[in-house]
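The data blocks that follow each hold one structure.
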Structure I
């Protein structure tokens, strides 16, 4: 990786480092051998480290009963969560009592910057071009996919990290490369859909 290059996440030219998207802490050890990496400036990479760590802890709670990998992630993150009293209080505030157990609701809003970076990283990985820094993806969070989502998936270039621990897909319009759509899914528990239609954003800003 060239030491001085363009950051995939913000477009700045300068010294870059290797950034994992999603963060490698989202996967239990031993890590998958096909983790996704992109070049990122120190501000983008290091500036998101606390958010990355927090997301991996929240993710471990949300997916701990979904699969063997989810159980392993929880086992490896539980100690770090228990030692962070402030984060533990936040976690407990997000649980709701169901018929026979407590259910945990992930607060997606605070992790939007991370999801934006993941979609930018996937765009670069697929098309070898930096997504325009002035464009943003409209994000939708879903626990279950409907027919529209399934149609979207069929139009994307799908891929997976590990044993389908992280599923991803990204596509763009031939007539406008900035018109892009993607989907990411963690452990089969929930999905995030990102869509950017530049003409829509232009109309909203006028």
Structure II
């Protein structure tokens, strides 16, 4: 039976990382969020770095479950795309700190790493979100091809980038859509409508 105290500590760490990113994590804050004393945090995880690493792995274990929605053969391509994007947007709206941290890590990984340092072939060095996207890219393109009828690989790749960008944009803007346009992506109904619009737009291609 899983240790409930350990799970509470791990869950509290995920919550803090999700809201604010791993740089804001302290043992004191974790203990307060979990409702335990600091000694128990140290007892179960030994070091803060070990706890943070396990929390991030836990978070992306759940993200893998969202990517697995693309593999549901009993659903239509449109339904699979919708389930994936709706889950992606919902989860990162709940945990914006992790999303922003992963985006910054991807920028550093792809753009700021010196050209003479091997990186794209070293999967263990990839940011976790980058790795998930890399693993899911083939099935994503296949489902999108079935949904849109696009066969040209270059056009398909461009459409994948367009869709992912449209879904990521509200996450990067955080509260700006609400301030500028009165759109609240924390509202499930507005998120669902937005995801449906994004997916339908994938069929409008030259």
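Of the structures I, II, report the one carrying the highest value of mean count of other Cβ atoms within 10 Å over residues 18-25. Intermediate results must be reported in sequence, preceding the final value.
On the way: I: 20.5; II: 16.0.
If we compare mean count of other Cβ atoms within 10 Å over residues 18-25 over I, II, the biggest value is for I.
Out of I, II, which one gives 21 for relative contact order in percent (Cα under 8 Å, 6 or more apart) as computed from the coordinates? Intermediate values should be presented prior to the final figure.
Values: I: 18; II: 21.
The read-out was computed on structure II.
If helix-only ellipticity at 222 nm (-39500 (n - 2.57) for each DSSP H run of 4 or more, over all residues; to 500) is computed to be -23000, which of I, II is the source?
Corresponding structure: II.
State the single structure among I, II that was used to calculate semi-axes √(5λ) of the Cα gyration tensor in Å, giving 29, 21, 17.
Label of the originating structure: I.
FYI, it's all coordinate maths here, none of it is from the lab. Predicted model only: the values in this text are computed from it and were never measured. Cβ atoms are built from the backbone, for glycine too; each structure is taken alone.
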